[in-house]
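Student: Just below sit the structures, each encoded as structure tokens.
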Structure 1
Amino acid sequence: MRIAIAFVTIALAGIAGCAAGPSAAPAANGLVSTGRSAGPVPLTLPASFTGTLPCADCEGVDYRLDLFEDRSFFLRTTYRGRTPGDFDDVGSFDWSSDRRALIAQGGREAPLRFSIESADEIRLLDVSGQPIDSKLNYSLRRASGLAPLEPRLNLRGLYRYMADAGLFDECSTGRRMPVAMEADNAALERAYGEQRPEPLAPVMALVEGRIAMRMPMEGPGPVPTLVPERFLRLMPGESCPPRFATMPLEGTAWRLVGLGGEAVTPPASRPGPSMTLDAAESRVSGTDGCNRFMGGFRRDGDSLAFAQLASTMMACADGMEEAQRFTKALGATARYRAMGVQLELFDAAGAVVARFQAQPATE
């Protein structure tokens, strides 16, 4: 079959140049542009945000969220009227690429997403990162002062014993913590010794523990310290996965999951639409679900426009309409937002025209 090439030219928006990548770490004060004011909103860290949010089957959920400068967080949720009602979580958070929201991933199946409303207020978003359509209160307010939580939960991390003391690199927060010589510490230390690893070699450990603020053996404090209340097991050969972070716009393989407000599910017979942006060449390439395409893009901050898209013209038994809508969405793109493993494209009016999910590296 002969393949023709069709060229589609898309006018560039009035933008120029390229900015730093969206995964670049924000300043310690986490300056965030909300789009509701003339300048950025300073979200000074560390900070604790609290509030009572709606609950479908209880009297309300009390939230206490501690955010730290190293992008780690502690969370306690208390379900009123339930027994037990308290649940602790720890993990890492990151900013969205436009600095208007943050996303926190811990041991929960799905991350929590919050919009930055002001320096003293964050608001819970739905699972897709959109505002919750409700008149009920979904905001958490900054608490005065910060006395960090001491969360109690199962913790997984790399343990090592050196200089007569244990160290624990907790996987989800990326924090290195000293291990308190109390509770079930002796069992953890003994199991590590029986593994006979290379000197100072870390071994994955799972414990039921508490992160408490304790004075270190040396230096200023107090510092977060692991209290191993119950040693569970060692898992030799395992390692921590990469720490949670917002995926960069460029260099990530993005798979289309939605057009406008509709979900996209490709047929099993072929891969669905996807794209990858190359920062070095300012080029985009991928598939619309029927044909391969390529073209250029320009980005300035969170502004984004695609131009001079070219694609093959092979017929597709099904999916042609979706492919055309995908191409149209790229042409209408004026802004983007990456948050965690999600990417959204917006038109000039601020409406979402396409949603993507980052593909795992193994795909």
Structure 2
Amino acid sequence: MTKKVDIFDTTLRDGEQVPGCKLNTEEKIIIALQLEELGVDIIEAGFPVSSPGDFESVVQISKAIKNATICALSRAVEQDIKVAGESIAFAKRGRIHTGIATSEMHRVHKLRLTEDQLLEKAVFCVKYAKTFVEDVEFYAEDAGRTDNVFLAKVIQAVVNAGATVLNIPDTTGYCLPQQYGEKIKFLMENVKGIEKCTVSTHCHDDLGLSTANSVSGVFNGARQVECTINGIGERAGNTALEEVVMILKQHSHLGYDTNINTKLLAKTSRMVADIMKMPVQANKAIIGDNAFAHSSGIHQDGVIKHRENYEIMNPLDVGVDQSTITLTARSGRAAVAYKAKLLGYNVTKDELNVIYAKFIKVADKQKTVSDEDLLAILKS
């Protein structure tokens, strides 16, 4: 039986916290509509109490979106929660995302609360949020560094208070995949009634482990993944939506599925990169310019003979038209012949030997040999 994993996109909230990525309301609506078309289940539209502009954006997104749940973030503060509730009043499906830090580090050095005081605030924020919406998600900030026994105590309290979704963030990107998976498993086994709730991952990429940790969380019982397009977010970023989705798709034998239309991933990635002015690195998994590009002669020969020799994904599945053979000094005769054929030249073996000798001279002088360069060689 297939296990559905909800995709919670926080590009418009956590992603927008990147310096220089501030969006206006119109831009946020454009991205939100694209996220809905992509098949995102929950869109975290913003942190309404932070500014009048953010509040208005959440309101307008709530009006524009027809299918996805619209989520508004708040702290465990009465005014925050009230404003969050007001901002999603027009949503077809609204959710308040509220919570508090649970690690000893944050409790002692940031919040300056006792464990009992923290528990009281956690229960308060869930109960108060429930007066506005039925769907209340609780986040245990810095859960990654929180003692599992105390974390379970907090989660038990908010489950009893009526939380519907339980967010277990690795806020600082500290956890190893096994640690994070075990944390989710511990909660699944030690919190009564947790099976009635959706457990969520929210992992950051400080050690480059956000995707691995999110997937480990899913394998241990989480059924929601919080992520962003292109992995943008605070510091080193968040879990990349496209990575988690394609991992679950490519390993479909494990029985997990999402609502994401993967053929829209490349388009969505480009839209977010352009609007937020955050270029995607060329070697980024799934949607980077080089994700389906081949420049090594051995790889090129293998891909030309049978694509799956070096590509575990079909580029069409993520919205990329085709694989790219990039001609460089490392390219072999097979790649040159292949590109020549695309340009309308079917060359013999003897002709190829002559062409290749000329090609290598050009390739040694420049990083890549363009189609125009190769055409000039073919005509010479």
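Student: Using percent of Cα pairs over 17 Å apart, for residues 200-271 alone for the comparison, can you identify which of 1, 2 gives the largest number?
Tutor: 1
Student: Taking distance in nm of label points 7 Å out along Cα→Cβ at positions 248 and 344 as the quantity of interest, name the structure among 1, 2 where it is greatest.
Tutor: Of structures 1, 2, the maximum of distance in nm of label points 7 Å out along Cα→Cβ at positions 248 and 344 occurs in 2.
Student: Thinking only about mean count of other Cβ atoms within 10 Å over residues 56-63, which of 1, 2 has the largest value?
Tutor: Top value of mean count of other Cβ atoms within 10 Å over residues 56-63 goes to structure 2.
Student: Still on this model: Taking mean count of other Cβ atoms within 10 Å over residues 112-119 as the quantity of interest, name the structure among 1, 2 where it is greatest.
Tutor: Once mean count of other Cβ atoms within 10 Å over residues 112-119 is tallied for 1, 2, the winner is 1.
Student: Quick check on the output: -2000 is helix-only ellipticity at 222 nm (-39500 (n - 2.57) for each DSSP H run of 4 or more, over all residues; to 500), derived from one of 1, 2. Which one produced it?
Tutor: Source structure for this number: 1.
Student: Can I ask one more? Output the label of whichever structure in 1, 2 has the greatest value of mean count of other Cβ atoms within 10 Å over residues 160-167.
Tutor: 2
Student: For mean projected area of the Cα convex hull in nm², which structure out of 1, 2 has the highest calculated value?
Tutor: 1
Student: As an exercise: distance in nm of label points 7 Å out along Cα→Cβ at positions 304 and 336, calculated from one structure in 1, 2, equals 0.3. Which structure is it?
Tutor: Considering all the candidates, the number was obtained from 1.
Student: Ranked on distance in nm of label points 7 Å out along Cα→Cβ at positions 80 and 320, which label among 1, 2 comes first with the largest value?
Tutor: Largest calculated value belongs to 1.
Student: Given structures 1, 2, which gives the highest value for distance in nm of label points 7 Å out along Cα→Cβ at positions 104 and 208?
Tutor: Of structures 1, 2, the maximum of distance in nm of label points 7 Å out along Cα→Cβ at positions 104 and 208 occurs in 2.
Coordinate-derived values only; no laboratory data. Since the model is a prediction, treat every value here as computed from it, not as a measurement. Cβ atoms are built from the backbone, for glycine too; each structure is taken alone.
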